[in-house]
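Presented below are the structures under discussion, each in the form of structure tokens.
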Structure 1
Amino acid sequence: MRSPPLTLDPSAARLALESNIARVVAVPRDTIEPLLCALVAGGHVLLEGIPGIGKTLLARTIAKSIDGEFRRIQFTNDLMPSDVVGTAVWRPDIGMFSFVRGPLFANLVLADEINRTSPRTLSCLLEAMESGRVSVEGQTLELGLPFTVLATRNPIEFHGTYPVPEAALDRFLVRVEIGYPEAVFEKALYKGSDPEVALAQVRPVLSRDDLLAMRSLAAEVQVRSPVAEYVYRVVQASRTHGDVQLGASPRAALAWLKAAKARALFDGRNYVLPDDLKALAIPALAHRLFLRGGAPASDLVQEVVRTTEVPL
């Protein structure tokens, strides 16, 4: 399907989105950047951090900044696949079953605390994230266009949670770890207004058509031979490192490049630079690496990127 024409410059769109977020949530720009790159690249986002630091608020702000349908799913232990996808309901007036769509049929879906639900329900979400469609009663139904999942996870809570398998983590284009805000931001939060009041004042700055147009443009951004060589060297280094049990796959490298293409588009370029890749290496690769001994993968990614030579 042909994408609609772009009515908003990508750089202006990034500034407008960052401005909306800054009004509600105090997060650094290097945290926001991978989220926006994933949004334009057509990928899904995993927000990870302890409770009370604004993960859900950040996701809601991004969703409200885009003129599309937004739904929130609070994942719990007793959540069933039909609660996510929808179910067939008997209609006496017409004498037949009618399918009632679940909250997954939206443009932006906030999947809150995905590690609290059962593997069966999580698999429904994964199918939707991978293909943009779901299977119901033998029928395949298309989801929203665009369709993006913003998921949250608390990495330190174990009671009532399920482990998120490697295949599930790989469905997310980027994972962003959110920590405590810097002192200046936290003090400003205490002196400012209620974040919910600020969120209520947020208005959409990006239409669905503009988002689809930017996704089409990002897909056309060029990856030149030296940049492809650099990507290959990094993923090869991740596979041969002594601390790595499972290195970066070709799919991980392609996801990394998709995010880098979006960053190049935001900067007004039609080609990827190594700097684009370096800026997004940890969000795009760290959650796809599995290390021996449970060491933080982000440290290893940073080391590999720092020590890998960039081809001329």
Structure 2
Amino acid sequence: MRVELGPWDVLAHVPAVFLESAEQVDRLIAGKESGLSMRDFARDSFTATAREFVNSLSPSGIRILVESLPTNLKDGEPALGLIKTALAEGINVVTVDKGPLALGFDALKEASSASGAKLGYSGTTGVSVPDELASERVLEIRGVLNGTTNYILSEMQERNISFGEALAGAQANGIAEPDPSLDVEGWDTVAKTLILAKTLMSASATLADVSRIGIGAETDSLIEAGRKTGRVVRLVGRARIWQGRVRVSVAPKLIGPDSPFYTVAGTSKLAVFRTESKGEVIAYARSGRDAISQTIMDDIAAIIAR
């Protein structure tokens, strides 16, 4: 049996290893848990380049590559090159990595169109795009798209604790990363909002064009203002048409009881899509490993069904 390990260990120039048996899989897992690297495990089993790795997929009968490298919002690599190469070679790709889509959306779409290979990326947007939006003109997108920041803000408001205390609790519970900067500085929400805007509004904006304000100790004053007026604070990503262009922004906002974001607490996520003919369409999503695993499986199923 050939088992293709997902690229959770395809780091920089060290693409994945092919394993021939369940026993080897068990040994690899044990080795990783003991602190060994993939290189320590099987020095002769590595492919040296993304192209060599991709070229080994079709002969092995692999039709879909699932890519889940850590997000790199500087240049999208090494995942961007890996995905582009796979699509160019006719390999379907499912990714939950926001970097390649935020930075190379048009190039990946062109590679997909040229080869006919499908690209599934529902896991990069926080919420899946509702079927109701097919062939619909979207005028505005607003979303609470980051479960980590929403959890921190919920803790601050429900338990009346500081940002530092809420962040420490999120890290202790495995909700926030040891380095939470992508989340709390708003970059994760920026990437997700931008990918949605490119998908549904043909936005040409780049990461550098996005107006971004994250959350931190300074958010305490906004929360206090919300308490006095019966509102809550949510980190909201927004894409709207202004002066003929799609503008994208991310900032903490005061939300009243009349908004669907008001009751979105904890790690939950929600997006509102304002359309030309159907009014507002709402999409809701959960956070966590089970939720992202289901999203990956849904994208795989959609590719197989086409």
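For mean count of other Cβ atoms within 10 Å over residues 96-103, which structure out of 1, 2 has the highest calculated value? Let's see the in-between values first.
Values: 1: 13.6; 2: 24.2.
Going through 1, 2 one by one, mean count of other Cβ atoms within 10 Å over residues 96-103 is largest in 2.
For mean count of other Cβ atoms within 10 Å over residues 264-271, which structure out of 1, 2 has the highest calculated value? Write down the numbers at each step before the final one.
Numbers: 1: 16.2; 2: 20.4.
Result for mean count of other Cβ atoms within 10 Å over residues 264-271 over 1, 2: largest is 2.
Taking distance in nm of label points 7 Å out along Cα→Cβ at positions 128 and 296 from the coordinates of each of 1, 2, which one would give 3.3? Can you show the working numbers first?
Values: 1: 3.3; 2: 1.6.
For distance in nm of label points 7 Å out along Cα→Cβ at positions 128 and 296, the value 3.3 is produced by structure 1.
Who wins on relative contact order in percent (Cα under 8 Å, 6 or more apart) among 1, 2, i.e. which is largest? Display every interim value, and only then the final one.
Working: 1: 24; 2: 17.
Sorting by relative contact order in percent (Cα under 8 Å, 6 or more apart) in descending order puts 1 first.
Comparing structures 1, 2 by mean count of other Cβ atoms within 10 Å over residues 144-151, which one has the largest value? Could you put the intermediate results ahead of the total?
Numbers: 1: 21.4; 2: 26.4.
Top value of mean count of other Cβ atoms within 10 Å over residues 144-151, among 1, 2, belongs to structure 2.
Figure out for me which of the structures 1, 2 the number -14000 belongs to, where helix-only ellipticity at 222 nm (-39500 (n - 2.57) for each DSSP H run of 4 or more, over all residues; to 500) was derived from the coordinates. Could you put the intermediate results ahead of the total?
Working: 1: -14000; 2: -11500.
Of the structures listed, the value fits 1.
All of the numbers you see were taken from the coordinates with simple rules; none came from a lab. Computed from a predicted model, the values in this text were never measured in an experiment. Cβ atoms are built from the backbone, for glycine too; each structure is taken alone.
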